[in-house]
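In structure tokens below, several structures.
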Structure P
Amino acid sequence: MEQRPAFRATRRRWLAALLAAPALTFFAASPAHADALDTIAKSGVLRVAVPEDYPPFGSVGPDMQPQGYDIDTAKLLAKAMNVKLQLVPVNSENRIPYLTTNKVDLVISSLGKTPDREKVMAFSAAYAPYFQGVFGPPDIKVSGPADLTGKTIGATRGALEEIALTQMAPNATIKRFDDNNATIQAFLSGQVQLIAAGNIVAAAILARNPPRRPEMKFVIKNSPCFVGMNLNEPRLLAKVNAAIAQAKSDGTLEAMSKKWFGQPLPAGL
């Protein structure tokens, strides 16, 4: 029997609807990606992985409370998000797994950026100085490798700064010591005029409040720290970057650097 055009059209629409139904059901059942910033706002808590045994970035103070540059940065970001802060102590080995397994929302733990890490996590703008440089008292005028000619510089044998300085300043007199403590003591006792070291070593010297106070002369190698977060969280990344930019522009990070490292922020951080 011949089917009428109206009937055939109705059947086509019915079949199309029937075939589309499973697809619609599938897409409706697929959970939407949870936005991290919304999750933080809803919970009212920002969970941050921080160091507890790596001063001046993070350590336990005399009052048994966490303190340090990274702790202050975590407080700054929680305030910017208008949420409470939950600090989660970590070490260098478990800080990234804590993030990728959703135990924390952010990692603020003197974290450097590497190609391998960028495969599993996203990084904010730089928030903290971490570098190797040449330091010395205010009365010694040095602004670059060329100014080291005729100067004596203490360095730890085999350290990155010792190797780099040997290449950068072939006319400098570099006195090499077996460990950081010996290098520090040589500077404090006046055996050397300057010291090549990491900025946290200089901070450790300043913490002793010595007569010879090392100020930064120039940077040998810059390896700043970044806030780490999970991939594909553009709103959280934008929020963190905006808070860091504000803290740079209003002098908050500068004050934190002077407080914890005894030095101003390096130019271009």
Structure Q
Amino acid sequence: MRMPLNAFKRALAEGRTQIGLFLGLGHAWSAEVLAGCGYDWLLIDGEHGPNDLRSILAQLQALAAHAEHVVVRTPDHDAARIKQLLDGGVQTLMVPMVATAEQAHALVRAMHYPPQGVRGVGTAMARAAHWNGVGDYFQHADSEVSLIVQVESVEGLAQLEQIAAVPGVDGVFIGPADLAASMGYLGQPGHPEVRTAVEQALTRIRACGKAAGVFTADPVLAASYQALGASFMLVGVDTLLLRGAASNLAGRFKQGAGASGAAY
């Protein structure tokens, strides 16, 4: 058995567009329903979604047979939690609220084995190593992990170039909602000043030679972000898709539009 290649990491390095979807429902069944819908990557959200290590593992197992690359967003910068997620088979982590180059350096070290990092060794209990079944695991483990840092504050924007320059950071993802709050526009991620800051950030990230990412559910805005250099984007959230579809269906029937006749 050989170490699986991290196709998402290679796509980021090559600048190939990657369209992704948030998975926030916290269940393997819903994650599997969304597999095969055409996304390049799926993000299991451990920051705001109701996920823990076991629910994340269940979703990883449900998605293992599908082509989408699975990224996991951590709730924080905890090195022990990062170790558990990597041992569980996650190859790409997105880490929120990165505001300094020092934080980025610490995260890179948490994701790598000594001497480059501080990740603990426990492959006999690690799904990532197939419980010591991957013979060349240590030869490839460090090179196949990928780190995406989220910059989503005024402080982070001030150090954007220094953060992007950290070796081992594969991509920088801009979070408009938290950035808006940090700029004094809580609940207004579409505010013109926030949008300008996002656009400038994407350009700056690409100028540093790193992959630039952002969240937007607006196809027109997504196209403009792509033109500025964004190569990986999250374009929707499973919870909102479910709520939106359910609300629209209820509205159609309550307004007397009638059933479509679709089988289920």
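Every number here is computed from the coordinates shown, using simple stated rules; none is lab data. In this text the structure is predicted, and so the values were computed from the model without any measurement. Cβ atoms are built from the backbone, for glycine too; each structure is taken alone.
With distance in nm of label points 7 Å out along Cα→Cβ at positions 81 and 105 computed over the structures P, Q, the top value is the one for Q, the highest of the group. Suppose you compute mean count of other Cβ atoms within 10 Å over residues 97-104 for every structure in P, Q: which one lands on 19.8? Answer for the origin of the read-out: Q.
State the single structure among P, Q that was used to calculate distance in nm of label points 7 Å out along Cα→Cβ at positions 89 and 113, giving 2.0. So the calculation was done on Q.
When Kirkwood radius over Cα pairs in Å, for residues 41-184 alone is calculated for each of the structures P, Q, the largest result comes from P.
Using the calculated result 0.60 for FRET efficiency 1/(1 + (r/R0)^6) of positions 121 and 161 (r between Cβ atoms, R0 = 30 Å, to 0.05), pick out the matching structure from P, Q. Show your work: numbers first, answer last.
On the way: P: 0.60; Q: 0.30.
Value 0.60 for FRET efficiency 1/(1 + (r/R0)^6) of positions 121 and 161 (r between Cβ atoms, R0 = 30 Å, to 0.05) corresponds to P out of P, Q.
Hey, relative contact order in percent (Cα under 8 Å, 6 or more apart) derived from one of P, Q reads 23; which structure? This value belongs to structure P. Could you tell me which structure in P, Q was used to calculate mean projected area of the Cα convex hull in nm² as 22.2? Structure of origin is P.
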